[in-house]
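K.L.:
The structures considered in this document are given below.
Laboratory data are not the source of any read-out in this text; all were calculated from the coordinates shown. Note that the coordinates shown come from a computational prediction; the quantities given were computed from them, not determined experimentally. Cβ atoms are built from the backbone, for glycine too; each structure is taken alone.
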Structure P
Amino acid sequence: MQQEWLNDGHFTPVIRKLNVNLIKWLEEYNITRPHQTLDYMTPCEYLEYNITKTTKVVTDVLSQDILLQKKLIEISLKHVGY
């Protein structure tokens, strides 16, 4: 990443301009530029995709847990004669 930034001609000895160039490049690299290793998604899209996927898994697990708890309560109530 460092070499790519330097090779693209973004380096300048003027610190303020260097910071502006670096911030713009990092924004482009992390927000708008697709990455092959992320299935051609941007890092932001990849993060959103994984959060959505993880949320669905957690929701599914919690739903199964609730169903299991209800079943256990039913069995317990039957066992004590309710």
Structure Q
Amino acid sequence: MFEGIPMSVLTIRLPEDKHSRLKQLAKARKLSINKLIDELATITLVEFDAQTRFRTLVSKGNPRRALAILKRLEADARGGERAA
């Protein structure tokens, strides 16, 4: 699955109930816990990168344009909630 990619081992401590729920989630998605955590970490990093890029653009850009983008994103998010 990760052949050729340098890997690190990460040990985390979680409450038993949270660990149990993650196992259930992984099973429901037909993933290993390792793959589930990898996917959740990827999603979190993508969100962080998007926020960082947005903040950088806002600091260098036009506040009105930034607010217009936010308004459009909020409208898109609301539309996605209705479709779900």
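K.L.:
Of structures P, Q, which gives 1.54 when Cα Rg over 2.2 N^0.38 Å is computed from the coordinates?
P.N.:
On the way: P: 2.17; Q: 1.54.
Comparing all candidates, it corresponds to Q.
K.L.:
Given structures P, Q, which gives the highest value for distance in nm of label points 7 Å out along Cα→Cβ at positions 35 and 59?
P.N.:
Numbers: P: 2.6; Q: 3.9.
Sorting by distance in nm of label points 7 Å out along Cα→Cβ at positions 35 and 59 in descending order puts Q first.
K.L.:
If you rank structures P, Q by distance in nm of label points 7 Å out along Cα→Cβ at positions 19 and 67, which sits at the top with the largest value? Before the final figure, lay out each step's value.
P.N.:
Working: P: 5.6; Q: 5.0.
If we compare distance in nm of label points 7 Å out along Cα→Cβ at positions 19 and 67 over P, Q, the biggest value is for P.
K.L.:
Now for a separate question. If helix-only ellipticity at 222 nm (-39500 (n - 2.57) for each DSSP H run of 4 or more, over all residues; to 500) is computed to be -23500, which of P, Q is the source?
P.N.:
Details: P: -23500; Q: -25500.
Working through the options, I get structure P.
K.L.:
With FRET efficiency 1/(1 + (r/R0)^6) of positions 3 and 43 (r between Cβ atoms, R0 = 25 Å, to 0.05) computed per structure, which member of P, Q shows the largest figure? Intermediate results must be reported in sequence, preceding the final value.
P.N.:
Details: P: 0.85; Q: 0.65.
Comparing P, Q by FRET efficiency 1/(1 + (r/R0)^6) of positions 3 and 43 (r between Cβ atoms, R0 = 25 Å, to 0.05), the maximum is at P.
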